Each structure stands twice: as structure tokens, then as C-alpha cells.
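What follows are several structures.
Quick note: the coordinates plus some simple rules give every number you see, no bench work behind them. Owing to the predicted nature of the structure, the values given are computational and were not obtained by experimental measurement.
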Structure 1
Amino acid sequence: MAFMPPGAGYDRAITVFSPDGKLFQVQYAQEAVKRGLTAMGIKVKEGVVLAAEKRIRGKLVEETSIEKIFQVDEHIGAAASGLIADARVLIDHARVEAQIHRLRYDEPISVQTLAKKVGDTKQLYTQHGGVRPFGARLLITGVDNGRSYLFETDPSGVVAAYKCQVIGGGAQTAAEFLEHKYEENLSLDEAILLALGALRLVVEGELTPDKIEMAVIPVKTAKFERPGLQEIAKYLSQLGKPPAKPAKE
């Protein structure tokens, strides 16, 4: 009898439980997210901030074509990490759901409802043969009824609410920084500086405006906004010098 490696037959084209209760395809999708660039969301009383690392692969690439933060509706945005092609499909689905809700109920969709609909779609792709889980995490954030919200959806379909959350390759380093620095009473400007400070720890080389993608949704306007390069540069100038890295032994 030919030798079968551990897990063989349970991690092929169909997503089924292994004898020890694992879904290997979902775990592989989680690993795809870890290989993605860092993105984060921060929620404060004045609004929400989305920030993501942007890496241009070559001088011939149009910078505007590289997108990791997306507008879903007037009051909702999302950041993605992992397989961005998968994330783009989910974003298109979220946009359709937001418009269907407006037409059906004559009101904007709530952030929580939209996050759950995206989570339901992700979960659906973990239980049918011939499909694979989406290899992307999404941070879905926005403002409704005068309050800010931040949700994360992972490849398994789990939806969770956060005050701030980081996804992607540098998630652990940035999350540790946020755990020490985050406070609920921060202003929106302070939240932007906090996000840039966390990104500075994971971005290769000097943190410059062209390496950052950012969006904010203030509670006052409940409108999705993208700061320009000059505005991001102004915030970077307020960060001061980066902390000295510990010397190698």
C-alpha cells in the first residue's frame, strides 16, 4: 500500500474535515493572508481610519492601479490583505449588497449588516466542492447612526468587531504597538498618527507617502475620504524620529 502523508485526501480540491477536525483549505487561506502586506483599521469616537502598506513593483507600474483600500458605500470603506484578486471580488459583492439595501429599504446599510453578509459569503465557500475559500481578510469599517464601527472578516467566515485591528504579514509587530498606544478617547488626527506610527515599524526602509494608502471616515460627515500625498506627508512630519532599533548581539 502506498504511503499517504498526514492530511492527504483532506486538503485537496474539496474542503472536508480531517479526522482531527481541521479544515486544511481554510488554514491554507489563512496562510495566504499572512503573506500579504500590512493593513489596519482604528476606530475612535470621531471616526475611523484605514491605513495600508503599498508596495510598487516597478517604475513602469501606475501607482493609482495598486489598491488595497476600497470605498464600498458613501459611509463604508474596507482594507484587504492576502490575495487582492479574491478581495476585489468580495468588495464588488459588498458594493452590490449595499446598493440592494438602499433600493429595498431606502436607507444606507449598517456596517455590521454588511460585514455579516461578506462573512456569510466567505463561509459559503468553505463547505462546497469545486470551490476554495477566499484567501483574503477584510477590515470593514464605517459610520452609521453617529457611531463608528470596525469589523474583521477572515477566510473561514468569522466576523468580529474591534477597536483596532491589523492584518497581513506585519500584523503581530503592529498589533503590539497598537495595544500599548491605543486609547478610545483619541482624536481622529491622533488615530491617523497612531496608524502611521504602526506602519513605520513594518514598512521596509523609510516610511514615505508613496508607500502608504489611507482613508478616513469622520463621524461628523459620515463620508469616505482619501487623504492625498501632501496631506499624508504633513502627518508624517508630525511623527518625529523613529525609535532606535536595538543593537544586534
Structure 2
Amino acid sequence: MSEPSTIHVRRVANVDYVTLNRPEVRNAFNERLIAEMTAWAKQAAADHSLRAVVMSGAGQSFCAGADLAWMAKMAEYTQEDNLRDAQAAAAMFAAIDTLPMPVVAQIHGVALGGGAGLAAVADIAVAADAATFGFTEVKLGLIPAVIAPYVLAKIGQSAARELFVTGRRFDAAHARDIGLVHAVVPAADLIDRVNKYLIEIAANGPEAMRAAKALLRGIANQSIADAAPITAKAIAERRVSEEAQRMMKGFLKK
């Protein structure tokens, strides 16, 4: 008998609801979950009918980071084994981060280590007010390495330095203050707030949202002078696109 999938993907209209499905270990990562998330993300990236993605966790938590049994195996790995393992995890985060459509993280319970990394690669992160976050790797003699580029992009050097070296856990309010999440609501209102974001997304041009994400990636490390021609070209291309022409004409008719 084959093992059950570590993720559950449900398509509703043009939205993929992706649920981490290892509730018995608070949806902690192992090799299989990483492989299944990567495969799903690669498939989703090529699906032009997909308008948005919602990531969540089954059971009591969003994602508790690395699975203890997986960590025990790592202790016996050679450096080469660990490099392959880390590269697989890095590929998963990159695949999610570069998804062309908006990605919403719906966070409850704990989001630790790589779980907090998932919040960092989401375009929009909504957390229950009782959720707990942490880059806790240093507590185990490790470092939050493969998620570091995404965390830095989300919360900046100052917040990352304090949280990376202390490994302390922090609440949803602090996660919002540093920009890791965008909205904090009571747990009972979590789905409703996510749905409000999806309603906003549904009113937008899908090609425009994809272009906006691509533009952000393209100018993220550019100087203003270097970014200027890129941004000018991007808006010029959008203005003459069929989608923009149609949507602008519809708006002006109102």
C-alpha cells in the first residue's frame, strides 16, 4: 500500500488550496513533503488558468519546520548527502517563491524554521493572532540557511539578525510589525480574511499580477538608475497589452 500524500491539493474554481498534510508531526518537513511541494509548484507555475494559491496546514499547526525523524537521519549524512538534501529544500522554496500567481499563506499554530520560511515566500501572509513564529535553528546548532534570502527580502537585516542569532519564538503581532505577515486576525476569522484577499485578487488582471511579481523580482537588487529603464519598459508593454486595453476601456466607460 502506498503512503498517503504529504500534501493535499484542492482546486476550487481557479485557486489551488495546498494543505501540508502531516498533522501528526505538525506538518514538519521531510524529504517526501519537500519533493511533493516542489513537484506541485512546478506544475502550478505552468498552469495559466491558475489565478491564486492558498497554503495552509492540516491539524493544529501550519508547519513546525524540520521533522525530528528526518533530522535524526541528517545526523548520519555525509557532507555530500547534506548538500543534496539542502539543495532539494532550496529548490522547493525557490519554486514557491517564483510562482507567477499570487500566493497566500494561511497560518495558524506554529510556523517555525522552514515553516516561517513559507511565510516569507508568500506574497500575502495572514496569521491567526495566537500563531507562533521562530527561526529556531540555532537552538539545534543549525542555521536558517536556505530560507535566509527570502526572509531578508521580507523583514530586512535588522530584524533578521536579532531573530536568527537568538532563535527566539515570537508572536503574530511581532511578525506583522516586521513584515513577515500582513494581517493578524482571530483564528475564527482566518479563512474569512484569506477570502477577502482572494476577492481582491479575483478583480485584478491575471497577466498584470504575474507581470507585477516578475517586475519585483527583476528590480529587487537594482539601483534606482538601473531599475528605471526596466520599469519604463514594463509599463509600456502592459499599456498596449490586450488585458490592459480591455480593462482600462471597461473602467473608463464607467
Practice item. Using mean projected area of the Cα convex hull in nm², single out the structure from 1, 2 with the greatest value. Key: 1
Exercise for review: State the single structure among 1, 2 that was used to calculate helix-only ellipticity at 222 nm (-39500 (n - 2.57) for each DSSP H run of 4 or more, over all residues; to 500), giving -16000.
Suggested key: 2
Review point. When you work out Kirkwood radius over Cα pairs in Å, for residues 113-192 alone for each of the structures 1, 2, which one comes out largest?
Key: 1
Check your understanding: Which structure, out of 1, 2, was relative contact order in percent (Cα under 8 Å, 6 or more apart) calculated from, if the result is 15?
Key -> 2
